[in-house]
Every structure is written in C-alpha cells, then in structure tokens.
Structure I
Amino acid sequence: MATEECPDAADSREEQVVRAALRWIGSALPLMILALVLAALAWVVAVEEEDPTLDERYSQPIPVVPPDLPEGMLIVGEFDERVQVTVHAPRSVLQALTVGDFTATVDLIGPSSGVHQVPVQVELSKHPSRVILVEPEYVTLELDSRAERSIPVRVEIDGEPALGYLQRTWVVDPRQVTVRGPSSYVTRVVETVTAISVQDANADIEGEFPLQLRDSEGQSVPHVTLMPERVKVRIPIEPSGYYRALAVKVVLEGNIAPGYSNPYIFVEPPTVTVFGTPGVISALPGFIETAPINVEGAQADVIDRSALNVPPNVAIVSGQQVEVRVSIEPIPSSLTVEVTPEAQGLGPGLAANVSPETVQVILGGPLPVLEALEAGDVRIVLDLFKLPIGTHQIEPQVVVPERVTAQSINPATVQVEILASTTLTPTEVATEAE
C-alpha cells in the first residue's frame, strides 16, 4: 500500500527550491551587473574609437538674428553681427553641420533708447551636440525711437551762367521732403540741399537731382532716409539785354584754283559775344562778318587770323579776332587710259605673245593730277618670272603715280603665250605669208 505525501512537506520542498534559486541569483547578480557594465563600456569605447567626440571651432561665422523690438523702436544703423562658435560633438555630426543648423539670437529685456551690450545665445538643432563657446559673447547695438520730420528743400547754385546770360529764381518740386529714422539723428537734420552747377549755362537747366541731408554745421547726417530721395528743379537761364551771342560769318575773296573745291570752313570761336545798349543789341542781325580772306588761286588750306567787322556802338567781349581755316581739296575725278603691258622676268631664249595687246585702266584721283598725267606715267607689268613654255593667264600689275589709284582693269587677266624665241610668232607668220 502506497504512502501518500503530506501537502505540507511538498510546500516545504518548493520553498527550499525558491530559496536556493534566490541565493544563486543573489550570489550571481554582482557578476551579471559587472558583465553588463563591461559590455556597455566596451560598446562606448568601440563607438568612441570609430566616431570620436571632439571640441571644434565651426569654420563659418553665424549671423545673429536681430531682436524683436516694440513698436516705435528701431536699431540705429545696420545690424549685421556675426559670431564664431565652438561645438562639442561626434566627428560625424561636426562634419555634417551647416550654418542653418545654428540659431544665434539676442534677448533684450526692457529695451530702451541708448547703447546696449547684450549676450548672444546660440542653439544647435543637430544632436548629439552642444555649443560650448560663443565669440564674442556680447554684441553692441544702439536703440532709438522712430521719428520723422518734414524738412524744406534748398537749391545750392554753383558757378555763373555764360557771359551775357542771367540766372533767374529756381523752382523746386516738392518744396519739402520727409526725413525718417532714429529720433536722435532726425532731430539733427536742419536742411536738405541739392547742389546744381550753372557754370557757363546758356539755356534753362531742368531735371531730377539728388538730395543731401545736413546738420547745423553743414555735415551729412547718417542713419536717416529721405522720401523722396530726388526732387525736380528748374533754373531759368535768360539772355541779358546788354549782351548777345552772334555767329561768325566768314567772308571769302577770290577764286580757288581750277580743279579744287572748298568743302568746309572752320572758325574758332564759332560765335562771339557782343555788348551794347539793349536797343542797339536787339537791332543786330544774328551774325557778324569777318574781314575778307583772300583765297585766289589757292591749292591748299588757307589759315588766317581775321578781324571782325564790328558794328558801331557795339563792343566784342571776347576779342576782336577769330581764327579761320578754309579747307581746300582737289576735286576727285576719274580717267580711262589704254596701256600696253610690259613683260618682265621672261627667261633667256623665250618670247611672249600677249593678248590683248593693250589693257584699259580706269584711274581715280584729284582732277589736276589726272589732267597732268603724261605717257609712261601709268604702266602695266606682267610678271613672267620662272614661267615655262606654254599658255598662261596673268593678272596685270598697275603702277601709278602718287595720289592716283587704279580703280579697275579691263580685262582683269591677259593671256600670255610663252614660246622659244626661234619659233615664229603669229605676227611673224602673217608677215611671211604676205
């Protein structure tokens, strides 16, 4: 008969097993924790060797974002601050950084007018990484309240109009402009000026001109803007009743040589200013004549310092004489001549037959030179150097005197038959046949 085990005894054995397992775990736990720590440490060392963590200065400067300002306040001048940063991060992260990963800002607490030194805060969006150094740590900015004023425009005239002319009162549009910017600078502006030169002007000056801002000492004022930046100005320039500008009319006497022409005349100065009473001045014609200049038989330029025929009761302001240059040029013409070509360079024992026997040449040049040409002044040369026996087409070369050009040759090429000098030429054959 089997003996049944007591329930209490079974429970006791289970408790003993549990206690034994707990004792084993308790004794092995430090070893397990140590193994985990060593494994983690080995992983960290491996990762660090593969991708070490470095402290490195980023190569590019980081722009600082200007702070938000309350309405009515502004930063004086341009805010273009930049900082350099040093980053603590794995090498792979450092190599992947861009300027856009950084955000540099400044924080103004209770902004007020004046110069402030504020700390720069830089945030980095890539992880794992952090900024460990910002250079410079502080940036300086000047704050001021926004202001604007209306300032009158003044036209500053430089120089004097041309002799015999007067400057009248200028007109400017608009007469006032708006100055905007920091209050401390806007209040320094006392006038806006546009400088315009009227030096030697003999007609109205009109256009758009830039403006300059000036303080009480006449110095330019920075950090402010103008609206508009340019103004329209008209400065009337009118002739004086006592002065008048007259064109110089050259009077020529005689005839230039036949075959020559007078294409143009130079006068310096081309106008002169006269002075007199308004009645006398207004009655004058629009020109004043020179004394007669003799060009009889002229074949070259005539240069003369000529006196002016000044009307009674009138004075010449700029001098009593002008320099006149009368240009004399040959009349271009053309001439057609018939020339017998000359053979050159023909080898020994050779003869040449040329067809046609004469060449027509159209010459160009001054008419007197063409009319003076004599027989032999124009030559046609055929270069037969080193040409063998046979028939050749040769381009004639024209030799002409100085100032003459060959405009065309007819025909453009001639036929040259080279043969032994013992061979009868067609002319000789015809002679024998007779």
Structure II
Amino acid sequence: MPRIPSVPRLPGVPDPLRRVRVPRDLESVTAIGAEEPGAGGMSEASVERIWSAAVDLYRSGVHPAVQVCVRRQGTVVLDRAIGHARGNGPHDGAEVEKQPATPATPFVIYSGAKAVTAFVVHMLHERGSLDISDRVCEHIPEYDRHDKGEITIAHVLAHRAGVPSLPGELLDLALDRELRVRTLCDARPFAKPGRFLAYHAASGGYILGEIVHRVTGKDIRTVLAEEILDPLGFRWTNYGVATQDVSRVALNYVTGPPTAPPFSQLLSRGLGLPFDEVVEASNDERLLTAIVPSANVVTTANELARFYEIFRRGGELDGVRVMRPETVRNAITEQSRLQVDLSLGFPTRFGYGPMLGRRMLSLYGRDTQHAFGHLGFTNMLAWADPERALACAVMTNGKPTLYPELPRFYGLMQRITSEAPKVDGSEMAVWDPLAGRPGGGE
C-alpha cells in the first residue's frame, strides 16, 4: 500500500491545516497495553504492519492521539496508543501541560454511540419489552403529531423515519428530558417514513432512548450497565461518565483545514450545529455527564472492540449471553444499499442500526460485505468482521473533515483487514452470521 506523503509546514506562518506538534521521538509518546504476540492466528510482523499504518495516521498531524485495538479470534493482538490525550492541540502553547494518551485513555466516540444504542434496543426486542416493528407512538403517545403516527422503531434504527433534524441547543436537549420529548414530538417529517435514507444525527438516538426509558422504567444508561456492561466487567462504554472521571477523558480538538460551503452547510445540517460548536460541546462537562444516546458513549479502543466481540460471537462473551444469534442477524440485515444518504450526501449501507460493509468502497476495507460497526465523528471507527474473526476499534481526538492525508485513516482499516485473512467455517465463532441473510452486500 503506497504511503500518502504529508503536506510540509511553511516556516514562520500559521499552519492552515491546523496540525499538532508531532514529536521526533515517537517512542516517547507511544504506550502499549496487554497484547498476546503471535496469538489469534496473526504473526508479529502482521501486527507491526498494522501499527505502522496507525503511526502514519498520527504523523499526519491532525490527531493529537491515535488509539487502536485489534482482537482476532477473541485474542488482543494489538492495543496501543500514540500521542497526547490533552495539551497538544493546534493552538496549545509549549507552556500547556501535555497528558500522554495510553490504551487506558477513554474517548468520546460521537456517532459510534448509535450502534451501542441499537444493540440495546435489539436486546429489548428479543426480551419482549418492545418490537422494532412497533410504531413509536405506541410507546410515546404524544409522538403521534404532525403525521408521525406511522413511524416505527425500525424506521428510526435504519435512518428512514423522515425526521433527521432536531432543532434546539445541543446542551439544552441533553440536559432537559421534558424539552427533549417536546422537541421530538413537535418535529415535522420531511417525507413519509421508509421512503428516503437520511442520517438522523441526534434525533434517532433521543427517540430510541426515550422508548427504552418508557418500556423499562429506567434510563438507557442504567439498562446498558445492568444488562451488558456490569455482567461482563466493563469499566467504560456507557453514556457519559461520572463527574470525577471527566478529567480522564481525552479532549477533542478542531484540526485540519477549515470547511467551506457547501460542505460546511452539509455538515451543519447533518450535525444540527456548526462544526466547531459540536467539538466544543463534546468537551463540556455537562455533556460528558449527560445521556446522549446518539453521541456521548465514552470508552477505550480496547473496551469498544470487546463490545463488538460480543456480537461477532453471536451475542455471547465469557459465558454471558446478551442476545441470541438470530437477533444479531436481524440487527445487521441490510436496509439500504447504494442509496445516497440525503443528510450525509454519499451512499451508505445500513442495517437496523449498524453500518454495514461492502465488497468495494467499504469503511472496513475491501471485501468486508459481512462486517458491521459504526463510524464516529470524525475519524473514529469500530467494527466486527465475522469472516475474519475480527473485532476492532480506532480512536482519535482530532476532528478534521477533509485533509490531505485522509486516505491514511481508511488505509489503516484496509491494512487491518488485509493482515487478517478470512477464517474457514470450523473457526467461525459459534454461529453463522450469514445464515438466513439474503444477498450479503453488493
């Protein structure tokens, strides 16, 4: 894979790409977690090639920190971090204290939270608390307003409810449940449910979170903890953090070249706020301690890869069964294929919540049509690939949009995929993720 060269910095002038300072001694800002060299059917040379791709991403200068975890066949083969969690933003001076990133540093995963929320909903579907074919107004009666009575939970999961935008201040909605419900119910759909694909950046998560609250009597943070995280011993991976943990979370920084119309307008419409304001809000203690089902899960690459390992294995991990394999299969059943997303402006392939891979032009590398996961704002990604026995996560705390070395981000996923060949049927993890699924991607 050819290396994408970096754009050189010009001496004596501000950097228009808003990059961070990359130390000459990269080992001084590299931390390695508990890895099992040579395990998982991967050679140490393969693992080092993956890490080299991650280091190349860091060298681009738009990510103060990069954190990567790769699990194969249930074994952690790579768990490393490079860079700084705090103190090395584009505008931080030399006097600002720098906090190194480690594999234990938690990050806000933004839209990566949507997949976590979706799996909670599918778990409750399996247990009979709800059915994803239910109309939203069966659980939120006041939602039956402005011709929204036919919107189903499935429409919301698949970003086909027709209500992608959510007016109002991000922090106000996150902190005030009554305001949030009122805003959701007052929303007017732009089309009939099911007709168009339009990414629901914030609205979908709030709708699903409110449904979970009403059918269980508990907020979605409590449900996630009691039913999945606590039985499996997770430290993080929930919505927000306790107040005493806020200072441990990696800070997010606006990096990369400024966005300009029409791309900046597309981003603002999809996110519900101007780009820079979204990043600023994500560092606010009020948001970090709230529950935002579409955006504020806080976790490490190690824990998020472990979360996906549950579903890579068909809903069971370490003797704890979260859901049945058929429920996982239903969650990753294709709902959109080669259809332009009206919010994002490019084709996306969704199941009922997770983003699905493709044979070509896939988030997870080529020939990953059976992989599933979710992208996070902006260069964050976590996924499972049952065909390769992979569960992986890539974290960053730089928030660029388009920058010259962007191919390095997707190149990292391609490197992981290419270093982990498909496993045969005897090595598949206790279930067939493809059973009963038509097609399987383009």
Structure III
Amino acid sequence: MVTFLRAYKTEIEPTCKQVEMLLQHAGAARWAYNWGLRKKIEAYRETGKSPSAMDLNKELVLLKNLPVEEGGVPWMYDSSKWAPQEKLRDLDKAYKSFFRRCKKGDRKKGFPRFKSRKQGIGSFRLYDISKVTLTHIKLPIIGEVKLKEHEYFPTKGVRVLSATVSESAGRWFVSIQVEEEQTLYKNKPDHVVGVDVGIKSLGVTSDGEIFDNPKALTKLQKVLRIRQKAVSRKQKGSQNRRKAVHRLAVLHARIANIRRDSLHKMTSAIAKSASVVVVENLNVVGMMKNHRLARSLSDAALGEIHRQLKYKMKWNGGSILVADRKFPSSKRCSKCGHVRKELSLSERIYHCENPSCGQVIDRDLNAGLNLKFLADGLSVKACCPGSAGHGPSAVTKLLVGQELKREESGCLTPQLRDQIALMLK
C-alpha cells in the first residue's frame, strides 16, 4: 500500500442562494489577491522588500474590523476566511516564482497580474471540509451542495485535505484533494513501450496502437470565429454582449473538454499496459515558433501528454524515460539502424535508404520502435560501421530520480544496459 495525493473534480448543482454565496467567495478571493499585489508593489518600491502572505493576512484581519467609511472591508465576513487567505498564499508563491525566474534570466511568464472580473469569475480554495457523501459535499458557510455526478468522490479510506471551487462557462465545479492509500497496479512484467507523440495522431506506440487526434480546435475553428465576431459586434456593457460572451465561453469549454478527454484516455491506456514508457524530450517552445504548426501544436497539447504520463506511471507502479532531443527517432531505421540525413514532415512513410535493408514502415511507428529499442537494448546491428550514432545520447529516469550518464559512443554500453535492466525489475 502506498499513500498518494489525488484530486477528484466534478460538477456541482448549487441553488440560487448558493450561487450568490459562491460568487461572494470568488469576489473576496479576487479582491484579496489584487489588494495584496498592490501592497507588495508599494512595499517593494519603498523598502526593496515585500510583505509575506502571513503579514498581509494579519493586515487584512484588521481591515475586516474597520467600518466601510474608514476603508474597512467588513463585507468579507460574509465569506469563509479561507478564500482570501489562500489567495494571498497563491500571490506569495507567484511573487517568489517571478524573482526566482529573474535570477535565472527567465522572464517569459512575467510579473503577477491583477485579476479582472472580465477575465472570468475565478476560483477559491477552502479547508475544513467536514462532510463528503456520495451525493453531496459540505463546504464552509456555503453548506451542503449537491453533486451532479453521484458516487464519484471517494468516501472511505481517504482524508480530504481541501476543496477548490471554480466556474467555467456558467457551470460550477468542485475539486477535492485527498490523501488515500492505494495498491500499485501490477503492469505486464518488463513490458517496454515507446510512444511517439505528434499532430496527425496524438500518439503511436511501438505495439502498433494508434490514438487519433480529435483536433477539436481545428474542426470548430469556423464556429469559434463566428461567435467571436458576434461578441465584437455587440455594444460593450449590453445584455446581448453578455449572452454572446457566454456562448463563446461554452464553445471554448467544449473544445477544452474534447481535448482533455482524448488525452486522459490515451495516457491511462498506456500507463496501464506498460511497465516502462519511453517518450521524446520535444522542444515544444521552439516548435511553436513555426506559425504554420503553432495552432495544431497547441491543440495537440504535447506537453500535457508528458505530464499525465509522468504521474499515471507512478500510480501504476511503472516508470518513464525521456530520450534526449538529439536522439533521431524519426530518421533512424528501426530495423538496421541506418540514419537518414533528411526527412521532411510531409513524408508519413519511412523508406530506409540502406540498400541491404530497404524497410518501408509508417513514420510514427518507426519512431515508437526506436524509442522502445533505446530502453531495452534490442537494437539490431548497433555496432556495425554503417549505423553510426545508433544508441542514446542521454536518457533520464524521471520518476525514480536517477539520471543515466550521457553516452558518447555509438551503441549501448554494458553499463547502460545494466542500469536499464535494474530499472525494469
């Protein structure tokens, strides 16, 4: 038995009164975040230091006890104390992360921004969840809220840590974080699977399994454009504009749900069927600079595939390997090891240029097989003179935390074979 932290998210059906209370909590959390950000900016300009989340929370408690005429916010007592308090902690993390990135020379994510109601209602986190049943969840101050999906939340053998309430396209969701004990799923012994992710297909495994890409954004792009035009043509602040914005938000939520559903089905199937999964370390940020592929890449969410595989393999008692970016999984022949010099994206069928081989195979399946051979050491003719560069340049074992050394030779060394064999046990 192993203890895991897991999250369960489902839709809720609040009453009209509860919706008002949820909006109050979200507004209190948003106000606290913006107020804390202003305080941090002012303090940093004056002293070069910023107050911590605890200091801001103490000052906020004093403001709650002041009347409105004196700049107080007594209305925040209508909401749970956890909503603004947790937002201040989130602000503190965002502030520290920004300066941590500045020290590393990375400012891409930028400085924390003020939250606007126009950008969405937002979310808030609550603690002291006293009751979770098969049909209801009891939230502080808000009370018992009905779950739209019954018998989804675990009620036995778990400890509920927190609950996060969020809103999307007019629908309310609650996500609970629990601590539960779980028996690790026993995968097939020593079953290694190489997974080649891409745009045409979300993933192609070395076993020949193909996971189709729904391409939700591409297929609904025409409808999305029409609804976006409808929003821009409405007068700002009008009721018709609010309706148009809601219709647009519903479509965006539908696209996200289709993408999320396909990704979870794919990663769950792979994690339950393999003991070791090998994937590529793709430079998604660099690939996004190609304006012809940027939309399709963002729709495929390749980074999300890696993230889900990482924690799902851990849940299922397996491990994940990430091949180095320089590893030519697509250009290498999975049969003889010959590496092509050029391979365009339009070539979906791989033709080996080695006269003694001449293999013809699907491009993605060939890449998946090469990734599998990278882990299990079953490469054919790995040391032959005509297969220079056959073998890994670097492999990282993520879940165990052990990094395999970089191999400069053209084939798998005995030391690397031994390390992989130990990992597969």
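Quick note: the coordinates plus some simple rules give every number you see, no bench work behind them. It should be emphasised that the depicted structure is a prediction, and the values quoted were computed from it without experimental measurement. Cβ atoms are built from the backbone, for glycine too; each structure is taken alone.
If helix-only ellipticity at 222 nm (-39500 (n - 2.57) for each DSSP H run of 4 or more, over all residues; to 500) computes to -13000, which of I, II, III did it come from?
Values: I: -5000; II: -8000; III: -13000.
Corresponding structure: III.
With distance in nm of label points 7 Å out along Cα→Cβ at positions 70 and 94 as the yardstick, tell me which of I, II, III scores highest.
Values: I: 4.5; II: 3.8; III: 3.0.
For this comparison of distance in nm of label points 7 Å out along Cα→Cβ at positions 70 and 94, the top structure is I.
Rank structures I, II, III by relative contact order in percent (Cα under 8 Å, 6 or more apart) and report only the one at the top, that is, the highest.
Working: I: 9; II: 21; III: 14.
Evaluating relative contact order in percent (Cα under 8 Å, 6 or more apart) on every structure, the highest lands on II.
For which of I, II, III does Cα Rg over 2.2 N^0.38 Å, for residues 214-309 alone, calculated from the coordinates, equal 2.00? Don't skip to the end; give the middle numbers.
Working: I: 2.00; II: 1.27; III: 1.39.
The structure behind it is I.
Given that mean projected area of the Cα convex hull in nm², derived from a single structure, equals 20.0, which label among I, II, III identifies that structure? List each step's numbers first, then the result.
Values: I: 71.0; II: 20.0; III: 25.8.
Structure II accounts for this read-out.
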